[in-house]
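Visitor: Each in structure tokens, the structures are laid out below.
The numbers here are math on the coordinates, done by the rules we state, and not lab data. Keep in mind that what you see is a predicted model, and the values were worked out from it rather than measured. Cβ atoms are built from the backbone, for glycine too; each structure is taken alone.
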Structure I
């Protein structure tokens, strides 16, 4: 039950201590709006619980204790938020560093080697047998056109024809990989 003396006492307490309490809270939370909110909330908390307090209680100390706890909760919440933000920043930095390292270690030649090797095998397998054999002897076994011509009993011009035909087929089938093909053909093992 409110009495006029309760309202007068509350008004006096508010006018007397409000500024000090706001400064106290603001010195910790570093946000004037938050400090003012905590001060008003502490006064309201006192008002709602005034009948449960000992009549000899130090009311300003009681209100300041409420403000102190609100500031502590606020700062602990900020600390947790900063800790989570730091962990997120560290994770993002780790992820970025991982992507950088992976990209630096990436060798485009190796990236497509297995895929190209398989496509070359399939393309060679689909070629006419004579063209395939001549191409393999020239490009993979490093035999000269003259050696190949003697082995198969054809002219050097015939070897050139088969090599040209094989390269034309490979160019068509591997057109998306052609810039790498020259580099990789020497590395491919059939």
Structure II
């Protein structure tokens, strides 16, 4: 894929990320919830991400970091992968002092984690999911405020399909952030 074509796809993803952020912010504000970090931290969760386009976006942002910082993060990513294989839960290799070094490029699940939400699979009833432990401690008795991730997931799935078509691939993708940072490209 040409660099210009990839840039077009990544710009579309960034616009989708902005809508995700706005939807999350509106729902979280309804609860009075602001994530300020916690001991359980979603950055200790072994999320698997499922889109090549998000990996390409993350890698693009990663590539803009100074070489020394990239080397440090790759070292952390390798240690994270090894620790995860042992069943430990270290912080995401992008976490520094409780903040994501690539916050603007973080994948969808990192953006939307923490507050109650719903998804409606095709032909089925909506599935409600709870918030994280910290949300539960602070806001768990609050009435559910609708946050339907379905349209956001649908748009991301369509964008991923177009991206894979433009790359000339058609495959499932399942990687952690550490794995994305250790691999070399969107086809990895």
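Visitor: Please state which of the structures I, II yields 2.0 when distance in nm of label points 7 Å out along Cα→Cβ at positions 104 and 152 is computed from it.
Guide: II
Visitor: Moving on. Of the structures labelled I, II, one was used to calculate Rg and Dmax of the Cα atoms in Å, for residues 136-175 alone, giving 16.7, 48. Name it.
Guide: Traced to structure II.
Visitor: Another question about this same structure. Out of I, II, which has the highest value for percent of Cα pairs over 21 Å apart?
Guide: Answer by largest value of percent of Cα pairs over 21 Å apart: I.
Visitor: Let me ask something additional. Which structure, out of I, II, was helix-only ellipticity at 222 nm (-39500 (n - 2.57) for each DSSP H run of 4 or more, over all residues; to 500) derived from, given a value of -28000?
Guide: Here the read-out was taken from I.
Visitor: I, II: which one has distance in nm of label points 7 Å out along Cα→Cβ at positions 72 and 96, as calculated, at 3.8?
Guide: For distance in nm of label points 7 Å out along Cα→Cβ at positions 72 and 96, the value 3.8 is produced by structure I.
Visitor: Could you figure out which one of I, II the value 36 for relative contact order in percent (Cα under 8 Å, 6 or more apart) was computed from?
Guide: Attributed to the structure labelled II.
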